[in-house]
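Since every read-out is calculated from the coordinates, none of them should be taken as a lab result. Quick caveat, the model's predicted, so the values are computed rather than measured. Cβ atoms are built from the backbone, for glycine too; each structure is taken alone.
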Structure I
Amino acid sequence: MTYEMNLNRRPFDMIKRGQKSIELRLNDEKRKNIVAGDYIKFTSADGDTMLCIVVAVHNFPTFEDLYKKLPLDKCGYTREEIPTASHKDMEEYYPIEKQKQHSVLGIEIALVK
């Protein structure tokens, strides 16, 4: 199965350069069936696309739980940003109520060349 997801330019470029290999999303209706072996076509805000394969899917109750378990340098933070990284960063996209309702995912991906 191939899923389509939009990304801001910074995380898009980080994936493309191999600096980000875990995409963080809400485990809602659009993503609840994603499994290892599926594909994700990412589209940047300016229309660039890339194809990734899903390597693993990590499910957590909230981003607070996810941030305690997954390597943040693979989730889109630079090493310099990690000391100040906060799960609350994700509340800009997914309010805590939605996280508790659906759970959250760390979708481990690899760029398809």
Structure II
Amino acid sequence: MVTTARDETTKADLTKPLKRFRAAAFVTGLGLLGLVVVMVIRYVFDNPGPSAVYSPIHGVIYMVYLVLAVDLALKARWSVKGTIGVLLAGCVPFFSFVAERAVTRRVSEGRPL
């Protein structure tokens, strides 16, 4: 039997990237909830101050999430469709939490995304 690079990727190789992704997904989820609060303050109470401060911070948090998700996707050999789904999950409040659980389960089981 011929082994490929895909066969040689083990759960142990994915432990650190998965932990980094899980932390980023959690922080991104909390960051999105914070962004919702800031947007309510901005548009309901007509106070753009908190939004001006927090929105760039949230942008950096999301960029870190993107980098760590792509890193894990490349190492775990996800499909393009699965990778894009996980990346978009960081844009919708609560979806990053759902995506994190699904990714953790599949990577732990050795199943592709």
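Determine which structure produced the value 23, 16, 11 for semi-axes √(5λ) of the Cα gyration tensor in Å, for residues 42-89 alone, calculated from the coordinates; the candidates are I, II. Computed on structure I. Say we calculate percent of Cα pairs over 17 Å apart for every structure; which of I, II gives the highest result? For this comparison of percent of Cα pairs over 17 Å apart, the top structure is II.
Taking distance in nm of label points 7 Å out along Cα→Cβ at positions 34 and 66 as the criterion, the largest value within structures I, II is that of II.
Here helix-only ellipticity at 222 nm (-39500 (n - 2.57) for each DSSP H run of 4 or more, over all residues; to 500) was derived from just one of the structures I, II, and that gives -27500; the source is II.
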